[in-house]
Structure P
Amino acid sequence: MNSDQTFGSFVFGNRGMLLVLPAVALAAFGKPSAFSVASGLPLAFAGEAIRMWAVGYSGVTTRSDSVTAPALVTAGPYAYVRNPLYVGNFVTAAGFALAFTGKNSAPARGALVLGSLAAMVAVYSVIVPHEEAFLRGKFGDAFDDYTSRVPRIIPALEPAEPQHGSYDPDVIFKAESRTWLTMGAALAVLAFKTLRA
């Protein structure tokens, strides 16, 4: 394993811990308002809906500390974008960043929102190529064909064909329970800070 692969493995395995840092900054320094909460939370919930749609196709392997994929899934949200989980995470993070910073000064709000989203971009800029190298090694030409038809980050307007994989709602609770706990904690902090303001 070369140094790039080692670094990618490290970042992938610790992605949760790395991404909790901007969340802690928002919780510590954010000053929510009723308006920012009302405008940010629908975006946060929309991001989680995207995640649940994606997890229904990809299953519980998304929680692994190392990259794994029993099959190349190209159906559902994966027919529009190769990384729907990360798109969902980014949308959720943007919603919470907006929700937490309604009463911050414009410079502070900009720093908190842009800083938290930049942290996500930095982490994903490492782990997405790391995952794709694994998938290319495992699925070869099938993965290359998939990448030629489906964009990496910005979803296409029309789904690509052919599609492989099926939706299983039974995996969502097992795969998303940790995400829901994290969102619940964020909501509790947001409510506490909003009521205190």
Structure Q
Amino acid sequence: MEPRIPPLNLADADAQTHELLSRLSRLRGDDVEVLNVFGTLAHHPLLMRKWLGFATYVLTKSSLDPHLRELVVLRVGWLCSSPYEWGQHIVVGRTVGVTDAEVARVADGPDAEGWTPTEAAALRATDELHERSTITDTTWARLATHLGERQILDLVFLVGEYHLVSFALNACRVQRDDGVDPDSLPFPPAAI
């Protein structure tokens, strides 16, 4: 499917948006100049600037271990049928030690064999937030044995942030970036 809002590139951006996109360019090194998510959001620079503060916190400054964070983001991408989110965060996840076996297991969810108790509790909380918009007392208690209050809050906001992003990516039909091809990073066909 074609994108509903084609990503803006650096050459077509006004001066203010060009500056914003330039700061985000080469985020993945030399393989992509501007990620399609940013090029799409660049059509609304004010929204993009406001969103980036929160998104940056959740992705790089939260109290969650980066490996656990990426497992949760992948689970959200899977649950939301978001091929862009899934592919992009396989790339990010690999930089923090997420293995191909873990990627495959994410699709099976929190009951799959091989998760640590912390990972299983975080993935269960992710599923419950997705399905119920809350966390059950049982899952909260399990989380609390492994994570502190700040980490639990960061987890809840991480799941919410990546639901928001997945919704936007899916609705706008944002295409995967170069180097994030469906053959090497498979995802079932989106239900859209």
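A value of 25, 17, 14 for semi-axes √(5λ) of the Cα gyration tensor in Å, for residues 37-148 alone, calculated from one of P, Q, originates in structure Q.
Looking at distance in nm of label points 7 Å out along Cα→Cβ at positions 13 and 125 over structures P, Q, structure Q comes out largest. Taking relative contact order in percent (Cα under 8 Å, 6 or more apart) as the criterion, the top structure among P, Q is P, with the largest value. To which of P, Q does the computed value 18, 11, 9 (semi-axes √(5λ) of the Cα gyration tensor in Å, for residues 53-92 alone) belong? For semi-axes √(5λ) of the Cα gyration tensor in Å, for residues 53-92 alone, the value 18, 11, 9 is produced by structure Q. Can you tell which of P, Q yields 11.5 when mean projected area of the Cα convex hull in nm² is derived from it? Structure P accounts for this read-out.
Assign the value -18500, calculated as helix-only ellipticity at 222 nm (-39500 (n - 2.57) for each DSSP H run of 4 or more, over all residues; to 500), to the correct structure from P, Q. Value -18500 for helix-only ellipticity at 222 nm (-39500 (n - 2.57) for each DSSP H run of 4 or more, over all residues; to 500) corresponds to Q out of P, Q. Work out which structure the value 1.8 belongs to, where distance in nm of label points 7 Å out along Cα→Cβ at positions 69 and 141 was derived from one of P, Q. Answer for the origin of the read-out: P.
Taken together, the values in this text are just the output of simple stated rules run on the coordinates, not laboratory data. Source: prediction; values computed, not measured. Cβ atoms are built from the backbone, for glycine too; each structure is taken alone.
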